[in-house]
Every structure is written in C-alpha cells, then in structure tokens.
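Read through the structures below before going on.
Bear in mind that the values in this text are calculations on the coordinates, not laboratory data. The model shown is predicted, which means the values in this text are computed figures rather than measured ones. Cβ atoms are built from the backbone, for glycine too; each structure is taken alone.
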Structure P
Amino acid sequence: MKFYRVKTAEETWSYISEQIKPISRTTNLPIDEALHRTLSNDIVAKEAVPSFSRSTVDGYAVRAKDTYGASEMMPGFLSVTGEVKMGEEATISLSAGEAIYVPTGAMIPEGSDAVVMIEYCEQTGDMLQVMRSAAPRENIIFRGEDVEDGEVLLQKGHKLRTQELGALASLGVREVPVYETPKIGYLSSGDEIVPYDQVTLNAGEIRDVNGLTIPQLAKQAGFDCIYGGVAPDDFSHYYEKAKQLLDHVDILLLSGGSSVGEKDFTTRVIESLGDGEASIDIHGISVKPGKPTIFGRADEKTIVGLPGHPASAMVIYQMFVQPLLRRLSGQRVEPIRPSKVAKVSENIPSTPGRTDYIRVQLVEDEGELFAKPILGKSGLMKTLVKSDGLLEIDSKKEGVLKGDQVQVTLF
C-alpha cells in the first residue's frame with residue numbers, strides 16, 4: 001500500500017493544535033446549564049471572594065501577639081469584649097489584651113489577625129483563659145484570599161467542571177459565554193457493511209460496529225453526533241451521502257475506504273466535497289493500529305477518514321479525534337488524561353519510526369500493578385473488551401522490556 005502525506009503521531013497532534021480552529025459560534029448559558037462547556041472569553045472577577053475576612057472555626061478573635069507563650073501550664077488572660085453573630089457586620093473593634101467571640105464563618109472584627117479555637121479557651125465571665133498561642137492569620141480566611149477583585153478567574157478555552165461552576169456561583173456570576181458544541185456527522189462505507197441491529201447476516205456481510213461505537217464515544221464526551229447510515233462502495237452514492245451530511249455538521253467522520261484499494265473512495269470523496277477548496281492534509285499516520293487515517297478539509301470543515309477495522313477506529317478516535325473535537329469546542333488539545341503507572345508484564349517489541357498503541361489489561365499481583373498486553377488483529381473487538389487502556393510505545397523506541405514502568409492511558 002502507498003500512502004501520501006504520512007505524518008507521525010507528534011506531527012498529527014501539532015496539526016490539530018495549529019491548523020484546527022474552534023468553531024466561531026458562541027452563546028451565553030446559565031451556569032446551571034454550562035457543565036462541561038468551554039469558555040469563549042475570560043471570566044474576570046468583579047468582586048473579592050470572600051468579600052470580608054471570616055473565621056474558619058468557632059473561637060475567639062485575638063491579636064496573635066497577645067497569645068504568645070500561652071500554654072495549658074501557663075495560660076494567657078484576655079478580656080472578652082463582645083461577640084460577632086453569623087450574617088452580621090462586625091461593628092466592634094479589637095484592642096490590645098482583648099478577645100471577641102466569633103462562630104465559624106463570622107466576620108473578623110477590625111484589629112484581629114488570628115482566631116484561637118474554642119477548644120483551647122475557657123471563659124469565666126468576661127475573663128478568657130487562652131491555653132494555646134495563635135500565629136498571625138491562623139484560622140482566618142482574609143478578604144480576597146480566594147479570588148481578588150479584577151483577577152482573571154478562568155481563561156478562555158477552559159472546560160467547566162463542577163468546581164468551576166461553584167467558583168462562579170461564589171462571585172454571583174449567573175451566565176457564562178461558551179462555545180457552541182460542535183456537531184458531528186458520521187458515515188460508514190462498504191458494500192459488506194449492514195446496520196448493526198440487523199439480526200441475520202448473509203454471506204460476506206458485516207454489522208456496522210463503528211456506526212455504534214464512534215457515535216457513542218462522541219456522546220460519552222458530551223458531543224452530538226448525527227448517524228448518516230452506510231454508503232455503498234460506489235463513488236456517486238458515497239459522495240452524495242457525505243455531502244448531505246457535511247452541510248449540517250461541523251466535522252465529518254467517515255469510516256472505511258481510507259486505504260488505497262480499488263474501492264477505497266474516501267480520499268476522492270473528501271477532495272470532491274466543498275466548493276473546490278477541499279484538501280487532503282494527512283494521508284496515513286505512522287501508528288499501529290490505524291495507519292490508514294485521513295485528515296482533510298472542505299468548506300472550512302474538518303473531515304476525518306477512520307480505518308474500517310473497529311479496534312483501529314476506536315484507538316484512532318481516542319488518540320486523535322477526541323483531541324480534535326476538544327480543539328473545535330475551544331478547549332486545549334492536551335488535557336490531563338486519566339492514566340495509571342504499571343509495570344510491563346512481558347517484553348513488547350516495536351518498530352522504530354512508528355508509534356504503537358498496545359491494548360493492555362491492568363492486573364494486580366502481590367500489591368503491584370502490571371500492564372498485560374492483549375494481542376490480536378485490529379479487526380478484533382475482543383481485544384478492546386479485555387483491555388483497560390493503551391500503552392504508547394514512542395516511535396524512537398524498539399519496544400519495552402518486562403518490568404519497565406509505563407503510563408497506561410485508560411479508556
């Protein structure tokens with residue numbers, strides 16, 4: 001097989017980062033509807049959080065230096081001059097030798113720089129015995145310590161998690177500007193491919209596994225995917241189906257026909273789409289599995305030709321299409337991926353110049369975690385069913401040795 005414009009894995013990631021631009025459509029959403037969406041602008045705090053200095057414990061507001069040397073054997077003595085109630089402004093101030101009672105969350109009175117926990121105090125009338133010294137700033141969250149007024153709290157391109165929504169709520173932010181979610185179109189191809197829910201197969205027919213797994217992977221990541229069905233190995237029919245789908249989506253995924261056989265039409269279809277501006281940017285990635293992968297452009301939209309073998313298609317989706325979708329939605333290309341460190345259970349050879357993604361099963365033995373390779377051909381789904389993740393062998397290596405520590409990217 002001969003491929004054109006073959007790129008390494010690193011070159012493909014650079015292409016995604018540098019050539020793929022976020023979609024331009026944005027919208028404002030209430031924060032309770034913005035989970036997992038991506039910010040299209042920076043969020044700048046318009047107030048400090050907290051807006052006042054407050055106690056983190058039940059205790060007594062003091063001047064730290066008034067408690068130096070205090071212990072159970074030699075307690076310090078302070079005069080209690082009042083208390084601050086929850087939800088009320090501290091209208092009294094603290095002077096030398098004084099203490100003011102503050103519950104958790106109450107405002108710190110002026111003049112205080114520490115709070116002694118109630119467990120280390122004993123009050124008799126207006127007299128307070130302090131049996132432990134306090135350091136400056138102890139048990140106090142000061143005004144603006146969490147977020148300062150005017151601070152950039154979240155940057156454009158940040159994917160909103162629950163904790164970010166909580167931070168926004170603390171600032172009184174009701175709506176946030178986000179990118180719209182990219183719309184994905186998916187189309188399988190091949191005379192032998194039939195719908196995955198077809199009960200009985202005729203000789204030579206194969207159920208459309210990719211037609212289920214790829215849209216489900218997209219859905220799992222929070223993207224909408226339109227399933228375009230199956231195109232036969234006929235250029236005209238394939239082209240028409242792809243063109244109709246491309247008109248309604250931001251990115252088109254095509255499965256099958258990405259190699260260089262007589263009936264592999266994906267390259268021709270991509271080059272024929274759009275208004276004469278279509279291009280093939282990557283034709284083959286130096287990886288295993290999944291070398292016959294295509295990245296192209298038409299009508300300023302990205303088109304990806306996935307391998308037809310289900311296991312290969314899923315690996316390519318995880319390692320390259322998912323970062324591409326994150327880029328389209330405005331996110332950074334390389335977020336932290338869930339992974340685990342494990343020892344390789346046996347020698348695994350590899351070919352220099354090619355990045356290998358080895359499906360592995362994580363097995364615990366005598367308190368240690370081992371990555372056991374699940375070997376098999378790229379068309380076998382069972383290899384993925386048995387696997388917990390992927391072990392990446394860099395293109396510069398000739399393999400990994402038994403006992404080597406490796407990073408396993410989890411599915």
Structure Q
Amino acid sequence: MWRRLITPDSPPKESDALRFGILGAASIAPFALIIPAHSHPEVIVAAVAARDPSRAEAYAKKHRIPTVHKSYDDLIEDPSIDCVYIPLPNGLHYEWALKALTAGKHVLLEKPSVSNTAEAHSLFRHPLFKEPNPPVLLDAIHYRFHPAWQYFLTLFSPTEVSHVQVTNKMVAGIIPEKDIRFQWSLAGGALMDYGSYAVSVIRGIYRDEPSNVVSGSHEPLRDGQDERIERALSAKYEFPNGGTADIVTDLRAPWTWENITSLAPSLVVKLKEKDEGVTDGLRKIVATEIKMVNYMIPTIYHRIHITTTTSFVDAQDATKVVRSSSTKESKTMYNWAPTSEEKQPGEVYWTTYRHQLEQFVNRVRGRKGNGVWISGEDSIKQIETIDRTYEKLGLPIRPSNTGIQS
C-alpha cells in the first residue's frame with residue numbers, strides 16, 4: 001500500500017483521456033493531481049506553465065510533463081488542453097479560473113477558491129454556467145471525497161449535533177515566515193489556508209450555515225510584519241439547530257508536546273444528550289461523542305472513535321449521578337463499503353485527491369458518479385463564512401488582485 005501511495009499502478013491511458021495543464025510549479029500539484037493521475041486511465045497531465053520558465057522546465061522534467069508553456073495564457077489557449085488545475089496563490093485564483101473557464105476549460109481550483117465573497121459570487125454565478133454544456137468548476141476541498149469522511153457523516157443526523165470542535169495545527173518551521181500564505185496581497189492568512197478546512201468541516205457536519213459568528217481571536221505575525229495577516233486564530237459559531245462549533249487553527253504553533261502530538265487534524269462531535277426516561281426513580285441519560293483523527297489525510301491513517309456514556313441520575317435531582325458507564329468503539333473506512341448497488345471505484349491506497357479526481361472526471365464526462373460533489377453555491381457559502389469570521393475578528397477581508405466581473 002505504501003508504495004502505491006507514491007507510485008500507484010498506471011493503467012493504459014484511453015485514447016480520449018482528458019489532458020490537464022497546471023498553472024504554476026506548485027509543490028501541492030504532485031499530491032493533488034500528478035500522482036493521482038497515474039492511476040486514472042482517463043487523465044493525462046500534459047502541460048505546465050510557471051512565471052519562471054526555467055523553473056517550469058525543471059518541474060516538467062522531474063514530473064515527466066511533456067509540454068512547457070511560456071505563460072499561463074499560452075497554456076490556457078492551448079487547444080489540446082481540456083482541463084486546468086490551478087494551485088496558484090489564493091489571490092490569483094479568481095483571475096485565472098475565470099480566464100480558463102472563459103476559454104472553455106474545465107477547472108480544478110485549489111482551496112480556498114477565491115479571496116473574498118465578491119469574487120465567489122462573480123465566479124460561481126458567472127453567466128457562462130447558464131449556457132448549454134458549461135465547463136466544470138470544482139472547489140478542491142479534497143477530504144470530502146474520501147470514503148472515511150462520507151462514512152463519518154452517516155454516524156449522526158445534523159439535528160442531533162450539539163457541539164463541534166475542530167483543531168488544525170502546524171508547528172513553527174513547516175511553513176516559512178515569508179511564505180505566500182502570509183502575504184496580504186495574495187490573500188494569505190491562517191483562515192485562508194488550514195483554517196478553511198475547519199470552516200468546511202463545521203458547515204459539513206451541520207449541513208447548514210452558521211447563524212452567528214459568536215466570538216473569535218487571532219495571533220498576528222511577529223512584530224514588524226503585516227498586522228492584517230493572522231498566524232493563528234480561534235472562532236466560535238452558532239448554528240440554526242442551537243448547536244455550536246469551535247475552530248482552532250495555527251500555521252506556526254509553538255513546539256510543545258501538546259502541539260506535536262496533535263498535528264493530525266482532528267475533530268470532535270458531541271451529540272445532544274438523550275433522555276430515555278425514568279425507571280425506579282432513576283433517569284437514564286445517554287451522551288455520545290464521535291472523534292475523527294486525521295480527517296484530512298485518512299489514507300495514511302485515521303480513526304473514528306465513538307464513545308457512548310450512559311448515566312443514571314436521580315429523577316428529582318439531575319446533578320446526582322448514581323452510576324455511569326462508557327463504551328468505546330473505533331472504526332475505519334479506507335474504501336467504499338460494498339452495497340447492493342453498483343460498486344464504487346476505489347482502492348485502499350487512493351488518497352483524498354484521487355477520489356476527488358475520480359468525481360471531477362465523472363462530472364466532465366457527464367457521468368453520475370457517486371454523488372459526492374461541491375456545488376458552486378456551497379463554495380460561495382464557504383467564502384461567505386470565512387469573510388464573516390474575519391469581520392468578527394476585526395481583520396480586513398482579503399483583497400482582490402483584479403477587477404471583478406459583474
């Protein structure tokens with residue numbers, strides 16, 4: 001399995017395989033597209049372009065990409081390219097996604113899809129999507145496509161949720177201080193990177209949008225650096241069903257034992273307590289907590305821990321617990337479970353990105369797929385929640401680098 005994560009089986013390519021071009025010699029592209037493409041018979045990574053032509057040449061040689069274009073525009077205008085993958089800095093997403101779509105290319109767009117709500121409305125509600133046979137646009141929130149996440153969502157109903165806690169941390173040094181993730185002009189910040197996954201998680205668990213951003217705080221970069229950019233943040237949300245959520249994200253967390261041991265992104269869902277009535281003067285209360293460890297990279301390792309606590313309290317005084325016991329079970333889901341329906345394609349070594357690519361190709365081909373998708377309206381709501389969070393934190397909404405089409 002471990003070998004196949006990096007060097008998956010490569011079936012023969014179909015004669016009409018989709019030809020992908022990559023904008024930017026990005027470090028995420030091998031994981032997000034190039035390696036997943038090896039095992040997909042309908043995908044060929046055919047071209048790359050970068051601002052530095054020499055870097056593009058070296059990148060193409062390393063990853064065996066046959067064509068190097070001199071500019072992003074040249075790649076987009078290449079008639080042999082069907083799809084464009086955009087892993088550029090956040091602040092460039094809107095401009096180049098729109099150019100690619102207008103040129104008739106299908107677009108796989110790295111998260112966060114755009115810099116702000118105005119760009120989201122313009123891009124995902126663009127008139128071209130109302131035309132016959134419009135191009136496909138996907139906001140690449142990859143973890144949602146993995147069987148582990150989809151299985152996790154079956155373990156509870158959104159109406160049952162009382163609280164969600166999401167923690168995404170990286171220790172200092174993984175991301176350099178001068179990285180593009182901390183550049184204001186490129187729509188940087190912790191919430192626009194690791195934190196965007198946390199926002200997606202709480203929205204996905206509640207299957208709804210926050211009714212209120214209750215509170216929040218942030219840690220700025222070091223003194224002398226851009227005060228508009230947050231290194232870390234926390235925020236609390238309320239949802240229409242009365243539930244709440246807390247997110248914590250940090251791109252440069254201190255090297256403490258607690259932070260080192262919690263590097264795998266994790267989340268905890270607490271369900272509303274169930275009152276199962278009174279017997280012999282004791283009220284039975286059942287509380288359930290579901291924790292998912294490593295929801296973002298579940299192919300390598302993940303666990304879903306379900307803890308059920310049953311308490312018997314005095315029927316006249318609920319503060320008096322007479323007895324209590326807990327049970328815990330752990331689950332995994334590395335591939336789609338067999339059902340009576342048609343078996344879904346997948347292998348245990350498929351990453352979240354490979355599952356995402358499968359559904360992207362299905363959508364381009366006009367096939368049904370397995371139904372997992374991120375709609376344009378979903379992507380808009382994601383950016384709206386990020387902007388509302390920035391407003392609550394007292395931080396400015398990320399800027400646009402180009403004019404926004406109405």
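Annotations for the structure displayed:
- log10 I(q)/I(0) by the Debye sum over Cα atoms at q = 0.23 Å⁻¹, for residues 76-123 alone from the coordinates reads -0.76; which among P, Q: Q
- With helix-only ellipticity at 222 nm (-39500 (n - 2.57) for each DSSP H run of 4 or more, over all residues; to 500) derived as -7000, matching label from P, Q: Q
- Structure with the greatest value (metric FRET efficiency 1/(1 + (r/R0)^6) of positions 148 and 372 (r between Cβ atoms, R0 = 30 Å, to 0.05), set P, Q): Q
- Identity of the structure behind 17.3 (criterion: Kirkwood radius over Cα pairs in Å, for residues 116-267 alone, calculated), options P, Q: Q
- Read-out mean count of other Cβ atoms within 10 Å over residues 196-203, computed value 8.6, structure in P, Q: P
- For 60, 27, 17 (semi-axes √(5λ) of the Cα gyration tensor in Å, calculated) the corresponding structure among P, Q: P
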